[in-house]
Every structure is written in C-alpha cells, then in structure tokens.
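Okay, got some structures for you below.
Here, each number is a calculation from the coordinates, and none is a lab measurement. Remember, predicted model here, so these are calculated numbers, not experimental data. Cβ atoms are built from the backbone, for glycine too; each structure is taken alone.
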Structure 1
Amino acid sequence: QRLYELRTGHAHEDHMIDDASWHQRLVKLAHVACVSGESKPEYKRALDSFALQTINEVVCGKITPLNTKEAKTLPEWNDWLDSMHKEVQALRDMGVFELVPRSQVPDGKKVIKTRFVYKIKQNPDGSIKKFKSRLIVQGFLLRYGVDYYDTYSSVVSYTALRTLLSISANSGETFSGYDVGNAYCESSPDDDTPVYVTQPQEMEEADPEEFCYRLRKSLYGCGFSGRTWERVMNEFMVTELGFKMLNTERSVFMKVVNGERIICAIYVDDIVCLTKNEQLRAWFEKSLLSRFTRVEVNRDLNWILNMQLTYGTDKISGKRYTAISQTLAIEKISELMGLSECRRVPTPIPEGSKPRRTVDTDKSANTSWKYASILGGVLYIANTTRPDICYSAHLLTRYLRNPNEAHHVLLKRLVRYLYHTRHVGLKFTSGGSNPYRLSSASDSSFADCVDTNRSTLGFCTWLGDEPNGLISWGSRIAKTVALSTTEAEVQASIEALREVLWTRDFLGELGYIQSGSTRLWIDNNGAIGQIDACKNMKKARHYLTALSRINEEKVLGNIHVKRIDSEENVSDIFTKPLGGALHIRHSSRANGYDMNFLSGSSY
C-alpha cells in the first residue's frame, strides 16, 4: 500500500523518501503524454516505464523496496541481503572494479556514489523466482562531456515483436529465449571517460575514506551503459556471427544460411530467437554461451516481457496459431480492487461516456486502491496484448493527475470487463488470404474531448486482407482542434501513415517486400477526396502541409485509400466507447479471438 502511495505522489510527508520524486515525475509525464497528443520520445518512454513498472508490482503482489533503508524494514530482508552479496561478488568476479587510492582520481573527476536497486523476478504463474539486487551508479551525478557522451540505445519495439509473432503463425517458425546475466558488465566504458565510484556500503574491500573503485566494465546506472552493451552485442551479432542488423529496427538481426533463416530480437538483455531450423538455433545458442559469462536458456519460450506466449495447432480447424496474453496480471489487478466476484459487463466503459476534468465541486473517490497504480497496470496490458481496451485506458489516463469519483467508477468497470475476459489476449492464426500483406485503417471522433474540443484519433495495422489480430494500434488525442470531421479524419490517417511507412520497410527487410501499395481503410468521403487531391481542397488550406505528405505517399504508390462503412471499420474501437454488439464485432477482429461470449452480459 505504501508503494502505491509513492507511485501516485500521495504518501504522507513523514513517510516520503528520496526516490518518491522520480515516481511523481513519471506519473506527471505519463499524464502529459495522454492529454497533449504529443509523440515526444520522453513522453512515450514515460508511458511505457510507468505501465511496465506498475504491472511488475501488481503481478508479484509484494513490495519491491525503493532503497536499502526500506528493504531492512521488510520481512524478506535476509533474502535481499543474500542477493546483495551475490551481486557484489559476481561483479568482482567479472572484473568490473579496480580498487584505486582516492589520491589517484584525476582533478575535476567526482567519485560517484553507488546504491542498490531491487527487483523480484517472477515465474509465469506469479510465484517468486528470485530476489534480485543490482548495484548501480547514481548516474544523475555524471556530467555530460566529462564523464560520458552518447547514451542512446535501442530495444525491440512491441510492434516489431508482434509482427514476428504474426509471421510465425503462418511460417511455422518457433521461438526460444535467452537472458544474458549482468549484461551491461559485459561491456566497458570508453578510456577517455573513466568513472570512479564508491565501494558498496558494508561490503568494502578497503577503507572507503582512502580507496574507491574505477569502473573497468560498464555498470547499471551509468547513462552510457546501455549504449556500450548495445555496441558489444552488435559487434557479436554482426561481426562475429554474420547477422544483418535491420535498418528499420536496430535491435532485430537476421541471417540466412542455405535458404533457412534465423531472426533474433533483443530487448536489453533478453534475446528472442525465431527460426524453423534447429541446427541454426543450436549454433546460435552455442555461440551465445561461449561468448558471454552467464546466459539463461529457455528453448521452449513461453514468457516474455510479462506476457505469456503460446503457440501450436488448433485442434478443430487445424490452423497454426501464436498468442500472447496476460491472464495473471489481470487477475492480480482485479484482486487488488476486490473485483474477483464481480458481474460481467459487455464493454470496457459504457457507450456514450464522456468524462471531464475534475473541478472543485466533484466528489473525491473513497477507495482502498490507488487510481494511478491500477491504471498503470491496465495501460501496459492495453498497449501490448489487448487492443480492445486501448481507447478506454488512454481516455482514463488523461485524468491521471487528479481523478474524481466518476473516473474511479469508470476504471472499476474497465477492470470488471478485463477480469471476465482475462483468458483473451492477442492471437494470430494462419490461413488468411495474403498473410504477409500489410493493411491498415484509421478513424476519428470529432471534438469528443469535452475539456479541449480536440478529437480522438485511432489507427491500426495488421497482416492479411482481413483483420484477425492486430500488430499495431493507437488511440490518442489530436495535437490541435480540428474544424471539421474531415480534418479530424485526415489527422487520423496521418497517424496511420506513419505506422504504415515504417512497417512496410520493416517487412521488406525481413523478406516480405510489399509489391504494391498498402490499403488504408477510411469511413469518411471528404477525407478520401482530400487525400486523393480531387475535391474539397479549398477547405484544407489551413492544413495543406500535412495533407501534402499523405498525397505524396499515395502518388509514390506506398498507400491507397479505400472506403469502408463505420460498422466494418475496426479502427472505430480506438475512438469512442461502442455499444455491445459493435464492440464485440470489432474486438473479435482486433484481438483475433471470438468475443461473442460477451453477448447478454449484465450492466
């Protein structure tokens, strides 16, 4: 409970600790990302971090201490202490530290403090796998241009990962997983930017007043550590093993040997391997084990980034499928809210719901759970495996900073819906027509935000002619107020265009060159006319620059626009709360699951 208070910034002042400000900033950035419509990387990372950290805490059900002082107050302190000693010994064995007198530290260089951060690693069933302590550098004290230069490093995107899952359902390729232990410590900082750090408290090798450590290997917390690890991994994959790094996704690598391919996707120290050839898989695994000190092997991958992975052949249809789901996380969220015995509802939020900002006359919520904590977990689920709740989750995130009773009621209903559809995830099934052809759709809800009069924009993409499991989707508020429904639809189509252009290039690098333009389904004749540059152009004079780009891509043959009825437009689910029948139809196509079991649910 105290951890949830910290996440929302409402802890009592007497109990606040140093790290609380970081969590408050994370909540603020996540809020800004949803109310501004901006797509700045900082906002996107904040949303992802907020959602991922919250889901970790919710699934585990135990408090993860924010510092050593808090860890000492917990019943699991002996477990944490044991993991701390193991971490320090492992770092010493890997040659991370060089003990040096403080007198040898160059003038102008600071000795940076170290501290422990804690994480509970879980099994797929939510049970505790191990208590993990990690010694980190307080990297915010490092100075740009003195202690480091570049910091950027890439990880595989969820869209790329879902695209590989969709491809595997049709290609028959299977997954294996690898986790490189102490990955950052496999790389070294640059010689011209040495870093000096304090010895870990109560585990010193020598007098801490006289001696400190020089880092000979990169350590977690240093801004450059992710980049140096990526540099080592890239060299290993490309130079040593002969993989090709994809230009569109720098964390995805592919190698073709005698017509058989192997694809590797990397998320920091987690590696996902996709191939049909077991000899290639064994070769890669052997190479990985011989190159790095500690590698955990999972030949039958069933768990990745807090998502359960299943694949096989349907007993009735005989078609292959690949699916990801988060049943356990949903159950834990429902348990926190006391909704394990709740009635079923047919939609995430009621049709026609239009929440607004909190004003002084609104009633405050009186609940035992915290709005931001619950919504953070729901947001992660919406962004990764459940497109059917994407609109509802992002709508409620607009009120993250100051929710009132009405917002709590809507969130409670959303979790009720999730609980009774917890077995549903995202499923890709083989057998569709043109299974490697990219398709897309977009839609908007004109001026539906009662606080700003801005429109909600929705878009999605999938592989195949008909949607049967989406590979990407989005629901966001527009950056500016649209003056007509046509303008709002054009704004939504530009969001879809961004996703289409990247995905076309990504598929092309994987070997699925899109021989022809990608369909973009839109349900507004005015927007179609403007995109085709054949009518209503006079009304578009104030957004011609944006419109010119989508006109250009149409002329280049990258997209073409097709008319579709609103009842058939799957992207409609990302712009407004739909009624039961329409929601069931669109969510079935978006998730790849038959959602008709929701028919007749009680409100």
Structure 2
Amino acid sequence: MAVDDPSNCRPNRCRIATATRFGSWFSCFIALGCSAAPVTSPQNPQATLALPEAAKTLSLGRRQVAVAASPTPLLERLASEVQQFGTVFSSREDTPVYHLAYEVNDTSKVDILASYGAILSHTHTRRRLLDVDLRVGSYELDNTHPLIDSAYYQGNAAIAWDDDAHESLHNTLWWETNQAYKKACKELIEVRAQRQIDVASDDQSSDYSEEAPLVHLEAPVALTVDRADWEQRVRSLSALFRGHEHIHQGFVRFELTTTNRSYVSMGGHRVQTGTTHARVSFGASGISDDGDELTRSDEIDAHDVSGLPNDEHLRFRVQHIIEDMEGLAKAPKAEPYVGPALVDGKAAAVLFHEVFGHRVEGHRQKGQIEGQTFIDQVGQPIMNSVFDVYDDPTVSSVNGIDLNGFYRVDSEGVRARRAQLIEKGVFVGFLMSRMPIRGMAHSNGHGRREPGYRAIARQANLIVDPSRVTSREALERALIDEVKRQRKPFGLRIGEVTGGYTTTQRGDPQAFVVEPVMVYRVYPDGRQELVRGITLEGTPLSLLSHVLAAGNDFAVFNGFCGAESGEVPASAISPSLLLRQIEVSRQPVSGQRPPLLPAPQIARSSGRKP
C-alpha cells in the first residue's frame, strides 16, 4: 500500500485532470495504413475480432530545455558543502557514510481562487526546502533496507532565500546532516537486528545501485505573470456557475508554479533544473433530488502560462461542466453490472495507471509485503499481442497536450529515459529507481519523490501504444455486437472519471477502483443513456486479459499521484479501449437532502425569498 502522507494508511491514489494545450516542440509522427486487422483474444487465442484498421497518429513532443552556461551560486555552495561533510562522515570508523546528497527545491507560486464571480483568495508564496539523503552501511545493505514498517517520510528544512547567506546555509546543512546521520545509524541497527530473526528474502539484490555521476545544468526559471489579469479572468469565469439549480458550489482556480531544483552528491552529481507548471481548474458540486452527491471537475495544464487557452475556450470548458451537472441531476441511478464496455481514452489512461502502473514500480517487487503481481510474469504474455506499454519521462507533450510527467533528471540524479513495460503483449520489465531488484540492477530514471520523502520508483508518462487501432465508429459497432453476443440488455461507455486508487500489499485485495462520473448505457439499437452512481472495480490480470481492441483517439490524463514517496505530477496516455467484460458496483450514497431553500440566485430570478 502506498500513500501521499507520512502515516502510510491509504491506498495509492491519484488526483486526475484532463488537459488541452499546444506548445512548440519537435514532434515524432507515427502513421499506419488502412487494412482489415484481426484482434486476438488472450483468453481464447482462436477467437478474433475482425475490425477495420485505421491510421494511428501519435505525436510525441520533446521540449528543448534552456541550458545554463554555469551553475548557480546555490549549486556551487551546495557542492562545496556536500564534499566537506561527505569527507567528515565517510571517514568515521564506527559507521561511515557511503552516500550523501543534498537537494534544494526553490518554489514560487501564485494561486487565485474565485467562486460565483468573487475572489476567495489570492496568494503569492515562495519557499526553499532542503532534503538530505544520507546512507550508512554499504550499497549491498544500508539503513534504507525495506522492513515491514519502513517509513518513507523523512521531513525537510527551510533555508534562506538569499544566495549570499552562506553562514545560515552552512549552519542548516550542518544541523540537518548531523540529524540525518543519527537517524540513519539507528535505522541500520534495526535493519541488522531484523535480518537476524526474519526468513531470508527471495530477492537478495543490493539496497542501492552505483550510478555514474551526472552533471546537468538547466537555466533557472522566474515566475512572471499578470496577476491582475488572471484575477479578472477567474472572477469572470466563476460567475458562469451562478443560477443553476443543481450546482451548489462552483469555483475556478488559477495556479502558476516555478521550481528551481539543485541536487548535489558526494559522488559528483551536479544537477540544476528549472520547471514551470500552469494550471486552470474548474469544479462544481451539488446534491440530486434523491440525495446523491454530484461532482464534476476539469483542469488544463501547461508548461508555461502562455500555453493556457484563451477565454473563449475556458468558457466552453466551464459551460461543459454546467451541462454535465444538469444531465447528472436528471440521470437515473445505475445498478451493478458485468458485461462489455467501451472505455474512453482519458478513462482508459486512468485505468492503466491504477491497474498496471503501480504494480510495475520496482520497489514493489522487493520484500514480502507487496503482492508482486508481475514479478513472475517477465517474458510472459499478459494481454493482447497488439499492445505496447512504456513509460517515458522525456516526452513533454502528446498530440499538442502538455504532460505533467515530463522531466529530464529524476530525484536521485539519474537521467530520465524510456522504460519498456509491455512489448507485443509480453511483459518485459519494471520502472526502476536506484533500489535494485532481482534481474534489474540499475535505475532507468524513475526514482521520484515529493520534497520531504524518500525517492522510490514512480510512474511519469505511462503510454499505451497499440500497433493496430480502429476508428471510433468501428469500436462503437463492436461494442454493440459484443452486447448482442453476450445477450446483455446494454453495454456501458465509461467517459470522464474523477480519480482512482489501488491496493498492492499482501493481505489486501489485489484490486483497483476507478471512479467514473460520466457513464452511459449503450443499447443494442445504438441509443446512449447517461446514468450515475457507479464504481468500476476489478483485479489487474483479469482486466488486462479482457482488452479486445483499441481506437485511434489517443487522450491524455494529467494529474498528481500519491504513493509512499508523496505526491508527484504524472500523466497517462491511452486510446479508447473495448473490453469484453468489466464489473461495476453502486457508489455510496450521501443520504443528504437537497438544500431546504433555493440558492439565492435562483430565488431572485424566480421572485422567491432565499
């Protein structure tokens, strides 16, 4: 199990968002010709689904990052300090330090929140946070060796903004390094004691991998934005939520964040990166007449504020939420269902993130705590042979949509690179940090963390890339054919989702949950009916075996994913998928009555008193 807080008491969970934006990048264009393409069912290799093959267009953007001519004063100072303290602590005879790294994240953020045409908050903050990564023992066995009650939250410290505050920085590094050393020595004693009483693990790989020192210098970024302009824009957009009966709360939020990261190690790493993240988010909530909670949200992410859309497009997105809320308020409740379904691209991306992505994070294959669903599946087919799946942090956009999971260097100073996970339906590998596992001794640049946490293997840009795709129309016809073949009264189309989570530890169900918000019954005559109140759930190996075909409509899920190493930005990309079988259950009901009085805007327009 993995969570985004120190208590480690919740399952892996992701907050998700759709995104649309254009950028100027180098693009790789992939196109396939058109011909009939049979799709084989993994459950029955003799069964095929003959669908017309469509052209596939998947444009992968790779953004050019500005290179710095020289390191910043902060990076130079950190490099000097890490060598000084590294020499002192590595020469101790009792318990020497073999790895010491400092990371400073200098973050500035503008955050403007509006509701019903009024500004609720407008803040501009800046902070510099120091993380100390210190290891005692050896690469083979150190203080981070996984135990049943291992804690990934380690805290951090604020440091001065002023680059000239050398004495303040030196004092903070001195104190935090001393504290980290004492803590690491205590942890190593516990590790050695636990190994004396525990049964030996099947995986005897080392605790940390030796990686070549990396020097990577990007130009720093600065936060520049017309705050007054954005205040007016979110105020105006939020006013659109007024006067709608089933919308009891509505908001629009603008966020712009810059992060300048400095990373150094006693082994020679010198890394500085500068990133900008812009986001506009919209949300509405209410209660239906029969007591169901109604929610609908949307977000747009970009690598810079200039990448956000114009007001006309933003109004369109808000209006779309309003229309969806009105439709949900009138929609009938759905009932539990097992049968065929068409999962739209964004929902399919979330599905793969939860069903597959978390289970192939390398650290979950080590020790006896995790379920290790795929540890013995390497080299084995796990889904339809037309599917490739990989994770590539170096992709900055897909079809013009900026990706949250883009980065050049991970949290452990390793250059990011593509990790192939499924090739022609065969499982081939894992996402790796610098924690080795049996058969994979080195990182592939996926060690990630939120400041204050210890880095582990995490998803970045998970891409579902089938070699054969078909048109949306053909997928919809195939869904109806499957409904008739199974003699079901209807199939389901899963549209937008609000999020999802999964459990991966032994003792817990090896299951996932995805929370759809826009779900449609699809009847044999082609008619579609919006329904509400269901949860999509299941087990990973079963669901992967039920994927029959893919569309040519690649879509992006952008969000923030929480696990043991905190909350990190992540993306997933998938086309629409046709599944032979899914299972849905009823969502919990709130039991709340609708408001006793009409909303003030409704009351004024109707002449009633609020």
Structure 3
Amino acid sequence: MLRLICILGVVSVLGAGVCRGNNIEPEAAGEITHDLVGQLFEAAENGTVEDVRALIKLGVDLNARNENTVTPLMVAASVNPDPAVCRVLVEGGAELNSKSENGGLTALMLAAQINPVQAVIRELVVLGANVNTASDDGLTALIIAGGYDLNPELIEFLIESGADIHARTGNGMSALMLAAARNQRPGVLQALLDAGADVNLTLPDGRNAVYLAAAENTVTDVLGVLLNAGGDVHARSDGTWTPLMAAAAHMREPRAIELLLEAGADVNATKDGGATALMLAATSNSNWLVAEALINGGANVEMQDESGITALMYGAIGGNTDIIVYILIDASAEIDARSANGSTALMFAVERDTNGTRYVKSLLQFGADVNAQRTDGMTPLMIAGALCDDPEITAALLEGGADVHAKTDDGITALMHAGRTSKSPDVIRLLVDAGSDVHMRNEQGVTILMLAALRNQEASVITALILAGADASENHKDGSTLLMFAARYNSNPEVVKVIINAGIDVNELGPGGSTALMMAVMKSSSPEVVAALLDAGADPNLKEADGLTALDYAKFNDAFRESDVYQRLKEVTDD
C-alpha cells in the first residue's frame, strides 16, 4: 500500500506529497485519505508529537472513529504516555469532550481507567475536559479514578477541578463505593472522605462502602479507613448479609474480622435462612484463621440455621479445609448435633463426596457416630453407597465401625443403595468384603441385582455384584426376571449384555408369558437395548397370554417405532 507518511521513520517532502520516493497518483487519493486516518490512530497510540503534527498539516480528520467507535484523542488518552500528544490533537481541532459510541466514554474517562501516566489526566483537565460528564451508565472520571487504583493526589486534583464527589452511576455507585470495592490504596479512600464523600450511602440493595470493602477488597486497611470514618457495620445486602458475613465468606485476612467486631458488628447476627458469619466462614473461606477470629470474637459454635445446620455441618458441606473441624471441636462444637432431618456433620461430609475424605476422617478421629441414623433411617455408610463414588470414604467408614447390616425403614441396606446408584465397583467390593448380604431383598421382594438393573447405568457395578455371588437367576415374587428389569428400565445395552452373559435365558417367560424383549420394546428409552436382546437370540415370535408379540407391544412406544431397530424387529417377526 502506498505510504504517505512513515510514523516511526523520517517524514520527507511533505508538501510535494512524496514519502520514500513514491509519487502520488490522483486515483489513489481515496486510499491515501484512508491511510492517513490509520496512521493518525497509530500516532495517537504510540507516536510522537512530531508525528501527529505532520499528519495535522496534511488535513487528516482528527475526529475520525475506528472500529471501536473511539477517536484518536481517546486512543492517545488511553495509552500514549506523552500528554503533549493529547494537547496537539486538541489544539488541532480534536473534540475534547466527545464520547465513544460504545458506552459513552470520554477521553478523560479512558485516561482515568487505563493510562498509567497521570500527567495525561491532568493535561486533559487543563485543556478543558469536563470532569463531570457521565458515561451511558453514569460513570464519571472521578468514579472511574476511585476504582482504578490511582493515587490520592490525582483524586484531590479532580475534586479541586470541580468533580462532583456525590455523583453516582445509574445503579447508585459512588466514587467512594467503587474505591471501597476495587482500590487497594487506602489513601485514595481517605482523599475521597476528606473531600466529603458520604461513607454510609447505600446501593438500592442496601450495601454500603463498608460492605463492598468487606466483600470484594483484599486490602484490610481499606476497610479500616471506612470504619474509622464511621462506616455502618450493620448495613445489609437486600436485608440479609452483613459486612461481617461478607468478610467471613470472602476475606482471607482475619484482621478484617477483628476490625468489624471492634466497630460493633454482631458476631451472631443471622441472614435469611438463619446462617451466621461463622457458618459462612466454615463453608466458604479456606483460611481457618477467619473462623478462629470469629470464635475469639464470641461466635456461638452451637447455633443452628432454620434447617438445624450448625457451623460444623456447614464446614462439612463446603469442605474447604479439614482444619475447621479441629477449630470448631476445640471450641466445644457438638460433633453429633442433628439438623432438622437428623443429619450429622459426618453425613454431610460423606454426601459432599469430592475431596471429602479428609473431612470424614477428621470427624471420625474426633469420635463422630459412624452409625447415626437420619429420620429416614439413612446412615453415613448408606449415604456413601447412594451418593458417593469414592471408595476411600466407604473404606474410612468401614474402618470406623460402620454397620453394613443397618437398614432404612423400608429395608434398604448400604449395599442396596450402592447397587442402585454407585458408579464404583470398588465400593461394591468393599461393602461385600465387609459382610454385606448380596442376596438380601427389600420389603417389596426386590434383590440388590434387580435394584441395580433398574437404575444403575454402570455395567461394571452389575458385574461386581454377580462376581460377589449375587444370583442373576433369582426372580421377583411376581415372576419378573432380572433381565426383564434391565430391559424395561435400563437404557444401557451393556447392562443387558452383562446379565445375559451371566447365563440368563434371554427367552425366559415372566408374568403372563411376557419376555424381556416385550418389556424392552414397550418401555425402554434405548433401541440399543432391543438390539442387544435380538443379538443374544431373543425370539420376536413368542406370544404372551393374550397372544401379543414384541412387535405388538412396540405400538406403545412411539420413540422406538422411529428407530432402525424397529424395522429390524418387523423383518424378523413372522407375519
């Protein structure tokens, strides 16, 4: 492309329109004009005053906009370290207070947000930039400066230049609030406060600067500045969370907790649902020193939320660190306290599963009741079987004395729960090796294998049960076979194959002369299950008591009739 000016090189013979010896052709005028604008944006970004002046002499449009809808002045204000570049652009005719089409930001706002050279901001103000112009969402240069870690002197300069200390964005955010949430320089907040910023302004949801600092800022001294200025420690977000709760959940520094308590925060205040700051720290904060600071400040370790859940239980649910167990137990927390449904901390730890092993072991070490039962009869071992695929947790419970023979009110054991939902054959093997009865039936006469065939999609679990001695040939009391349970309710064809490979007759008759193939075509959500039965020799021409074949039953399953397997069934069924 023809280059008229080399921004980073030597400008030569500008008046004659020659650069590096290239003559300008008339038909290239449009291209040249476009190229000049591009060069102006380059110069604004990282060029010199001389580069910009050379382009101005050529009559380039100083208010052109790029694909981001910003002008050269906005680019210079954002990233060019030389404030003189902004001055040359403005003196050449660049509109100082124009806004970007995307967001309504001015050059001054962009400088406050992005440019680390604060002399650029000062230069723009001296040139006449309006310090109180607001963006589309209500941001002013001062609000932006408050949030973007600029120094206190610049804040003071903007205020002295007429910036409105009380301006707020469309959602109610003031410069002090944004500084409280984001700025890591306490001096910036002090400068805003010294200029008259209201420390107790609140957002529509009730949060004030103290709350924002506690919830979002990692510098404890920022919180200290606000508290020293009389910041309200009792402000609540939507009437629920307090600053102390926010700090307990999010702040890593225990000093923040101490500052809030020294300022009068209620350590045992509750949010909606009844949770306290200690409960939130136990479940959400990985620094156990925060929980310790709350306890030292008078937090009640025995308090329960509206569901009866204690801080120890919250710790089990969150499982950020097992040290929280030691902290709470040392503070006399009841290890076997019960929630409203009878759950203990150990049950919650087991239910959490992921990374819960250390928490489970810690609770067992302190004497948690390994055989406690919920109101529905579930024990920690049953919960592990039903919800946890980590064999380490099951092993820890068994080592702690868990009773494999315990049953729920409806006769379900831990092995039954595991057979029904566990994805781990190792969990099955651990329970069997500990003495679980693989032949047990529930009160409805359903065996463990039947429960697994009904719901478990893991063929390896079915295999583990069969290898452990579960009898695949046992039928339900109504005559239904194990294969019928799998064919009717399980969508994994591999489960069907495992059962057939155990020596089960694929054509064994069940209630009313029904077969597994009939069950599959009528109810199964997986045509592949039907295909597996046909591959194993299922007879499509067998008829039940009313004379119906599997093909007749297929009319009850619209989804199956749309599959290729349905066509296969039609082809192998006698007319």
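For relative contact order in percent (Cα under 8 Å, 6 or more apart), the highest value in the series 1, 2, 3 is held by structure 2. Determine which structure produced the value -13500 for helix-only ellipticity at 222 nm (-39500 (n - 2.57) for each DSSP H run of 4 or more, over all residues; to 500), calculated from the coordinates; the candidates are 1, 2, 3. Value -13500 for helix-only ellipticity at 222 nm (-39500 (n - 2.57) for each DSSP H run of 4 or more, over all residues; to 500) corresponds to 3 out of 1, 2, 3. Taking distance in nm of label points 7 Å out along Cα→Cβ at positions 174 and 558 as the quantity of interest, name the structure among 1, 2, 3 where it is greatest. Ranking 1, 2, 3 on distance in nm of label points 7 Å out along Cα→Cβ at positions 174 and 558, first place is 3.
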